[in-house]
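These are the structures, in structure tokens.
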Structure P
């Protein structure tokens, strides 16, 4: 038996719903609020970031998903905010915008919902779900199990095209011997010339300097110290030449401390070069993609 519907009050749900289809817990929550109220509003949390791992779907996509099953609910977005107080104030402002002054309001959520963070003035009600389903787990499953249909391909194109262009952060490392008369350079298996040791910065690493030490050890099996920032440059990596995304590297000079230099990771082998030879003959020694790094070292008087 359904609960008696309150024709005056409004039921409010605030959720993210970052899944490819509503699951049982979502449906139970929405239907429960519909059973209690004549008017139901769903506010979808909107991240300032586009197409991220935890927020892959935009507002329009999620709104359409809900309306397929619950066509009579009102759906609006609510911007994320780092402050619970400001977020709650924005929530209250939006509620006032989409309701009438004589209507009372009840906000619904589960134990793991927005309710513990809400600091606003409206009444809240926690609903205990009969089942717990993890949206994160659903997204992990979808990543590896999807139907490569025409609609899927169109969605993938749309999502990729609507995200912000990415500037990928890398580090490149000049490894000097004690008196800077020699430089340790690396050669990749598919290349005939040499390049500086380096790689992509790890998103969770504490600093670029940490990345420098990590790359030196992984690619050349050496420990480096006296790490000094030289400058940054756009890298003409062929993989990104025709893409909106680009690579920017931070160039560091370091001092070799210890370790037996040898190639590792994606490096075939490493070799010491006379610094003066690199300075004079870099166009015939160094891969073209790193020519601008050598030129920066010359310009700044590092070599």
Structure Q
């Protein structure tokens, strides 16, 4: 019997990525092209369908072996019905993506949040391979994530499971406003945006730091300064790690995963950052919930989204 393959779509406001995977989550082929959102919804959906067909053929598998398509999409989704309710990145509202792609392609299509599919990619064949219960954090402009229990992605009744960035972990006296409307969210301290904000706040207070010589500060600048011994930068990184580990301690007593995986741009700081997160988690979590649990960096990098999207049909 010919083995089936699965196609994953990672749909962003700028780039459209398409990948073809086998049943074990191995990436056989990947393509990337501009999304072209200015061309309108119908044209973008046509472009996705074309890219999916081209990828299946270019991978050597051929269209006849495609069992289905999964798509990771940023924004607020109606996952069971395959709708994009509202995506700021795409400028889409009330778009029946799954149905429209099914009509164009003639195969099953499912959608999910982009952070969920990145988590699923890591759980399937990345840092969580072979482990049935994992939790993945994606640290970038914001903080997202995904929960895999018993090998299956946990979505919640309306797809909000895994929105770790909006856990309120910062004490009220230290809390700042989050874009979601709450104060003290994890996203305000442990995202790339939050780390840059803390650096700017330090500069406004007149703190002595090497960061003051930079015209524009990035999260990478803060990590590089911390690694070089800058005390202000070290405190900022320590604070980001503290609250990330603290949030994991809360998740651990609810989900009890075997492994926490940290992905996204911030994770590129490597073990320098991960070690501090791990220390915070072990300090904040009850021993029964932390014993045998590890905290590691993601492995798939920018490929996690297409791999996870391809696995949606198998792992949801």
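Since every read-out is calculated from the coordinates, none of them should be taken as a lab result. Computed from a prediction, not measured in an experiment: that's the story for all the values here. Cβ atoms are built from the backbone, for glycine too; each structure is taken alone.
Which structure, out of P, Q, was relative contact order in percent (Cα under 8 Å, 6 or more apart) calculated from, if the result is 15?
Clearly, the read-out refers to P.
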From P, Q, which structure was distance in nm of label points 7 Å out along Cα→Cβ at positions 30 and 246 = 3.5 calculated on? Q
From the coordinates of one of P, Q, distance in nm of label points 7 Å out along Cα→Cβ at positions 62 and 286 came out at 5.7; that one is structure Q
I have 16.7 for Kirkwood radius over Cα pairs in Å, for residues 142-237 alone, calculated from one of the structures P, Q. Which structure is it? P
For mean count of other Cβ atoms within 10 Å over residues 14-21 computed as 21.5, the structure of P, Q it came from: Q
Here Rg and Dmax of the Cα atoms in Å has been calculated and equals 20.0, 68, so which of P, Q was it run on? Q
If helix-only ellipticity at 222 nm (-39500 (n - 2.57) for each DSSP H run of 4 or more, over all residues; to 500) is computed and equals -9500, the structure in P, Q: P
Origin of the value 7.8, where distance in nm of label points 7 Å out along Cα→Cβ at positions 38 and 222 was derived from one of P, Q: P
